[in-house]
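Down below are the structures I want you to see.
All of the numbers you see were taken from the coordinates with simple rules; none came from a lab. Just so it is clear, the structure is predicted and the values come from calculations on it, not from any experiment. Cβ atoms are built from the backbone, for glycine too; each structure is taken alone.
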Structure 1
Amino acid sequence: MAWFELTGSDPTLPSNYTFRATKPNCPGTEQICSIQAMNDGAGNPVITNALQNEMILALHNGSPSTNVELKDRP
């Protein structure tokens with residue numbers, strides 16, 4: 001598993017993420033910061049249905065999870 005930082009606007013599109021060697025820190029509000037997922041071999045995350053559900057729950061609950069990091073509160 002690898003960390004991918006959301007660098008685009010749509011967290012459901014693998015092309016909106018950038019591979020990171022370590023878990024990134026992200027300032028901002030409660031939005032997706034990064035996800036931990038399998039690398040598709042081209043430097044993009046594999047966003048499974050389970051990961052997408054985990055992203056939704058993290059946003060809904062306002063707290064990070066095992067594979068989803070939210071932006072830090074200011």
Structure 2
Amino acid sequence: MFGQEQLLLKSAVVEGPGVHREELMREAARFFGWVRLGAHIRDALTSDIGVLVAGGDLIESEGGLMPAEGS
């Protein structure tokens with residue numbers, strides 16, 4: 001089951017494949033109304049992206065993050 005941050009991250013990658021982690025985190029911060037990416041927010045989003053990659057929901061390459069097949 002995904003948390004709302006993970007759902008947003010996954011949806012953003014589906015809509016804009018090839019996005020890099022840093023841009024994805026900035027986009028998520030803007031969506032939630034966070035003015036800046038402080039250490040706690042950055043750590044949480046980095047962890048969420050890691051969970052999505054490890055779970056096979058996203059694929060990470062030099063070209064950025066991509067949705068997994070069937071996503």
Structure (1, 2) behind the derived value 34 of relative contact order in percent (Cα under 8 Å, 6 or more apart) = 1
Consider the structures 1, 2: one of them gives -18000 for helix-only ellipticity at 222 nm (-39500 (n - 2.57) for each DSSP H run of 4 or more, over all residues; to 500) as calculated from the coordinates. Say which.
-> 2
Given structures 1, 2, which gives the highest value for distance in nm of label points 7 Å out along Cα→Cβ at positions 11 and 35?
-> 2
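Of the structures labelled 1, 2, one was used to calculate distance in nm of label points 7 Å out along Cα→Cβ at positions 43 and 59, giving 2.6. Name it.
The correct label is 1.
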